[in-house]
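In what follows, structures are represented as structure tokens.
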Structure I
């Protein structure tokens, strides 16, 4: 069966997956790039930006898993654009003409619009749907491959609340944000339904793997 997976989802020590306020100039709010510096330093991360080098240790091994076997992506409206992007008919996402997804990508929004076909195999589709319905649509698009739940925190939390995520990789980074968008709120007892593993990296990141039981 097609799995719903989350990879490289970075949070701070105090559980925030993004800072505030989000804006066009600061997609991650006051967090800036700090939550993802661990990934940018890896071979995988540097390759994403067309660069050579990068670390090949624990962090890179986890980062590399994100694209393996993925046939579609789901993300929330706040990951696709800054507040108010729905009012801009020309907005096509943060990532330029060739986004890094290379699959059908489904944006959860209460204001859907026509699909946008990008370079490299990415097509953005806009859905006014709940988690279960969106996952059904994405699974059909993914075929025999898996569906990646891309974030942000509200979207991942929504899917976790409904126990729709089969595999969750959280990278807990050694920073404290103090405010922002939290991942774990309202998810008390989640560990009862997931097997949990933790792997520490010399970078200070702790990689948490939650695999749904059964």
Structure II
């Protein structure tokens, strides 16, 4: 069976994966881009970027992925459902190149973009969404793309096989936390930590056999 994977999910030292308030001008709220500066410096993001530990982890993001599941707040800012012209943050050719399933209480018709990305809008539980995404992935893995609330829901449901979290040495103080309500979740995983010269720590959680 295909695996369910999370990659490159950056969190602050106090556990926040995004700041507040989110808007079209500030997708990550008051956090800005501070949670992702480590990634912007890699070859994964920029061909002129650096190789090394951060790049090696970042590059795993797309390998073997056949579909993605994301939350409504990753697809757009609050209120995007009322904007018929909103097609996501990523322009004409989004970076997914697979079917993408957006979890929302207000589903609508699919949106097709260049490069093979098709956004489908579902009102579904994590297990229902995963079953649909696995069918679409045609034997490849399914990526849970975020935001943190969606990743937390899939972890709570026991549906994540591989989790890659990047702990960034900043404090945000407010926003949306990843770990709330997940006490003891690490017991079901082999956990490894790798420190990077950039100052971030890569934490990988691999489901125990």
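Computing semi-axes √(5λ) of the Cα gyration tensor in Å, for residues 52-107 alone gives 28, 14, 11 for which of I, II? Checking each candidate, the match is I. Consider the structures I, II: one of them gives 1.0 for distance in nm of label points 7 Å out along Cα→Cβ at positions 164 and 196 as calculated from the coordinates. Say which. Checking each candidate, the match is II.
Just so you know, all these numbers are worked out from the coordinates, no wet-lab data involved. This is a predicted model, so every value here is computed, not measured. Cβ atoms are built from the backbone, for glycine too; each structure is taken alone.
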